[in-house]
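K.L.:
Next come the structures, one after another.
Only the coordinates and a few stated rules stand behind these numbers; no lab work does. The model shown is predicted, which means the values in this text are computed figures rather than measured ones. Cβ atoms are built from the backbone, for glycine too; each structure is taken alone.
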Structure I
């Protein structure tokens, strides 16, 4: 994993530099711990819930990226380029179906690759959404006040993570 630590480009949302190592770890975790195929739509929502729950609990920006309010829910701008980057590193394989692109893990990281705080949040998010399809988690995210109160194509403020709905 050491060669994945840095990313050379900035994303388009305020010049934050994505933490690609953490991104890769989270993608691998969800690709290995979801009961349905991990389509990009579902991945975006899982990452949103991970980022905002982590901030709500620990007041730390896990990914150092913004989520934008999009029609199908919160998304990371340029997620395709980040996924391509970790695919080029041989960590995942992006597959295509008639329903879209999904992520197949090439590796499974051991638990010691994650901090206790990361594991707590990742397991909580995985427990909540493992059985959800992309459309189900997208619909679920539309009930978030964070999504409702943000205009389309605008950044969802991480500082408002305390507004995140409690999981059902």
Structure II
């Protein structure tokens, strides 16, 4: 009946997983500092999450969220959408698009072996990423024409950031 509604739901579920286990106010408004949330992920398995603090934004527009998960302290970085207009945001690769070359891990793009307009074959070297003083080379999964270089040499990237777009036609 509403195919776009289902497509949006399916995309949200792929990105965030099953969110129906979250209490409704937490889903819509988020928790308050110091609030403890009980999340039943399946029968007999309960997560206890206590929201502790929110850090200051960094230059990418992300904040560090401090929380406890079942009594263990944890942190995670999240994009602050209220700062998105001033922060530089890296595009994420579409996992369903074979022409998107994604960063496999956080790191620094050290060198590019291709330029926009180049033709590549499957298995050709695309670029090199450095992470924790180790270099990893990325290769083309499919042949085609390099349509766009998204991350130039010297760009710091996160996992799943889009690096290069290859047009297979």
Structure III
């Protein structure tokens, strides 16, 4: 039963992520709200990259992220990021649809070489935290980047604040 919920959530949220990434304008990719923040382009690319991690999470017991050779392209090219996103969603979907309820209970670990980053813990918990919740966190950051640069934010869970406000009459 948990798996069917994850599958449904994945499909809904991938569509929302697509709308959000499509709202990122090329002209604002270098925007950073602070010196230690990622640029809008780097953040968008990271969001697209998270979908790649579904494969390592659902097909390996130990996922060594340093051994992963994902070609990301230029974070200053929103079209490259959108292409990366679309490729990764296809792979993520295949990995997610290949698992079973029982495999969500299997122990999983994330490593960077010899260093353990996450786990060992059940794969289902990893799916919620490392994949789904991690993605939502960064999407929220991207919404802030978009608003800070005066860009329209797409509705993902109904109308946005801006869409729900009455239009102001032209003066």
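K.L.:
If FRET efficiency 1/(1 + (r/R0)^6) of positions 23 and 135 (r between Cβ atoms, R0 = 25 Å, to 0.05) comes out at 0.95 when worked out from the coordinates, which of I, II, III was used?
P.N.:
On the way: I: 0.60; II: 0.05; III: 0.95.
Derived from the structure labelled III.
K.L.:
Identify the structure, out of I, II, III, from whose coordinates relative contact order in percent (Cα under 8 Å, 6 or more apart) was calculated to give 30.
P.N.:
Of the options listed, only I reproduces it.
K.L.:
Here's something else I'd like to know. 17.5, 64 is what came out when Rg and Dmax of the Cα atoms in Å was calculated for one structure; which of I, II, III is it?
P.N.:
Working: I: 14.7, 39; II: 19.8, 56; III: 17.5, 64.
Answer by label: III.
K.L.:
Follow-up. Which structure, out of I, II, III, was helix-only ellipticity at 222 nm (-39500 (n - 2.57) for each DSSP H run of 4 or more, over all residues; to 500) calculated from, if the result is -15000? Walk me through the numbers before you get to the answer.
P.N.:
Values: I: -12500; II: -3500; III: -15000.
So the calculation was done on III.
K.L.:
From I, II, III, which structure was distance in nm of label points 7 Å out along Cα→Cβ at positions 63 and 111 = 1.5 calculated on?
P.N.:
Working: I: 2.5; II: 4.2; III: 1.5.
Value 1.5 for distance in nm of label points 7 Å out along Cα→Cβ at positions 63 and 111 corresponds to III out of I, II, III.
K.L.:
When Cα Rg over 2.2 N^0.38 Å, for residues 39-78 alone is computed for each of I, II, III, which one produces 1.29? Write down the numbers at each step before the final one.
P.N.:
On the way: I: 1.11; II: 1.43; III: 1.29.
For Cα Rg over 2.2 N^0.38 Å, for residues 39-78 alone, the value 1.29 is produced by structure III.
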